[in-house]
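We did not get these values from a lab; they are worked out from the coordinates using the rules stated. Computed from a predicted model, the values in this text were never measured in an experiment. Cβ atoms are built from the backbone, for glycine too; each structure is taken alone.
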Structure P
Amino acid sequence: MKIGIVCYPTHGGSGVIASELALGLAKRGHEIHIVSYATPFRLGSFHQNVFIHEVDVSTYPLFKHPPYALTLATKLVDVALEYGLDFIHAHYAVPHATSAYLAKKVLASKQIKTVTTLHGTDITLVGMDKSFYRIIKFNIEESDGVTAVSRYLQERTLKEFAIRREIRIIHNFVDTRRYKPASPDSCNREHFAPRGEKILMHASNFRPVKRVTDTVRVFDQVRQNMPAKLLLIGEGSARPAVQQLVHELDLTRDVFFLGEQDYMENLVGCADLFLLPSEQESFGLAALEALACGVPVIGTSIGGLPEVVSDGETGFLLEVGDVEGMSRKAVELLGDPELHAAFGRRARERAVHCFDTELIVPRYESFYRELLD
């Protein structure tokens, strides 16, 4: 099959999964065409059967803001005609599904199918904006196929947008051959914890919904019980507030701000514990990457996280804002080597047996074939 994949090139989960899906499908012999305003960071080097088409957004004096959705639709038409695409797969509803719909209408004489994958924020935040509500509902209903990355997101979309068509659940995934427990060569723990301190980690886009300040407060309480370090990965609007809290709690020497990281597999294995105290997670890809590395997760019992983290087996899930509870569970895990090892072992097993690339990519492949029949 020849598949056009439309995605954001940034570090968010939708861009990561779209890129990994492209690689997985390409390895299975399909021809993949990535269409985006920049090369996704996971696809910066050459990959067999993967082609990159950057959307050049020109500026005109007439427009206050460049019309990206229309420019993207035009690019999709050009790529579809030149390479004979069978599918346009839009990751993220805004504006990619809209552009895919427009491209299909322009290509009316061609037998091309459109697929939309809902990732979370496009539904839970953007979609609830009244100015986008009707167009997102329309795009979901008009796509030939629609998938959601978790049961939570599927059910929320069906309810809040009053959708009566099928939305297929295809979970996010991780390459467990790359994301795996750290070896002495893959992770230099001594750089962060020279005296054998426990290492806690958080990774996100530092938006307010990620509650990164809760991560810092949990860490502060853990550090009062044992020597520990905290690695914070990501960038975003909440970073200044997080830095201020680190300063106020006198944690500067024990907290590392590492910024955005292209290849998390080189870092996650360093951690003893991963913290994700979000107030909203449609799936929790960062948590899955931690599990694959054998790192237990402490997070919140909201959204799609319970589909990823097995509470009491691969980590602990508590209510949003329960810093005290998260701190107690963190100390419990980190203070008991046998318990921690058991959680880590089960975490790895869950990632391998439920969310590995080799399990999930064929589900997308099968879904495409269903739509062609």
Structure Q
Amino acid sequence: MIINDIGDGTSLDLEVVFLALDSEADTGKLRSLELTGAWINEASEVAKGVFDMCTQRVGRFPSKLKGGPSWSGVILDTNPPDDDHWYYNFAEVDTPKGWEFFRQPGGLYLNQETGVYEPNPEAENIDNLPRGHGYYLQQVGGKLDTWINVFLVGNYGTTSDGKPVYPEWNDRVHVSEKPLQPLRGLPIVLGWDFGLTPACIIGQMTPNGRLMILEEIISEDMGIRQFASDVVRPILTNKYNGFVRFSEGDPAGQIRAQTDERTCLQELYELGIPTEPAPTNDWIPRRESVAYFLTRMIDGGPGFIIDPSCQTLRKGFNGRYRYERLKTSGSARYRDRPVKDQFSHPHDALQYLCMRVRNGLSPVRARSVVNQSTKGWT
């Protein structure tokens, strides 16, 4: 398509080439092109190889001999993709220098009190849509929450087949735009999940009652002794030296190992990290302890916010931490406990942390707990 007159007396020579680029194999269509810029529509459906080739072909017209382009680049538009998509990585994890990403407010939002999807007052372009907000509301019926979350609310989705544990989560609201800094003079709180894939989450409650999640520490194929000694303790020493610490972990940490009869809580105590067992391991209190903070508003902002470096927690919130769907006919049914995988361990640790904060930061009683649970140990 060639455009010569834009209608206001200004002349513009613009050539637009439309190409179908459905897969990596289609990149050959781009290799001989000399472009000023490129626009990728529905980037979530486009392979990264296509995007890479577009970045390599722009900035070539007009030629340097003719002065070169005054601007060149690649523009993308898309609904929020899955959290393992290349777009998500560039937009939220590792943004290259000079790149910019913009998020348009969704047409709807989920009212946490009523559980009903309502018009989002921050939505744009409503006046130009048929029926205004009704354009979005009429699409809610018959749709899964995961579909609504992406296409109508405007949040990142998940590639997992299941039901998110935390529908209260809002990626735009609960993730800090910049790294969080611990507040001196206030205690930090540690939450622990044990086993051979231990995890530790570090958080802090601000004076106005906002829960900040500062750090996620995750391991694979590592016992609690090595994890705490070689991974967690150096971080506490280097980044949180001088902070009063409260620590709470999985109650299963009181169980003695069959090899040396030692417990996880005992290991932490000997490493200088006295830790209490959570008051319960029941699923509902654990989930609700996190949901309690997710649904709070503090001084016009969220009552729960995580550091952008906490990528595993974030992906879990976006749907990877999920209830597995049962293979049954009829309406969708799900298991009553989340899938146990790499996303469940840090979220378990987060639940113990939130339980401790919600129940109050009373003085650490880990020494007496450990002594009582390891009779004969001193």
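Quick look at the values:
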quantity	calculated
Read-out helix-only ellipticity at 222 nm (-39500 (n - 2.57) for each DSSP H run of 4 or more, over all residues; to 500), computed value -5500, structure in P, Q	Q
Of the structures P, Q, the one that 22.5 was derived from, the read-out being mean count of other Cβ atoms within 10 Å over residues 145-152	P
When mean projected area of the Cα convex hull in nm² is computed for each of P, Q, the largest belongs to	Q
Comparison of P, Q - label where FRET efficiency 1/(1 + (r/R0)^6) of positions 57 and 241 (r between Cβ atoms, R0 = 30 Å, to 0.05) is highest	P
Given 0.65 for FRET efficiency 1/(1 + (r/R0)^6) of positions 169 and 345 (r between Cβ atoms, R0 = 30 Å, to 0.05), calculated: source structure among P, Q	P
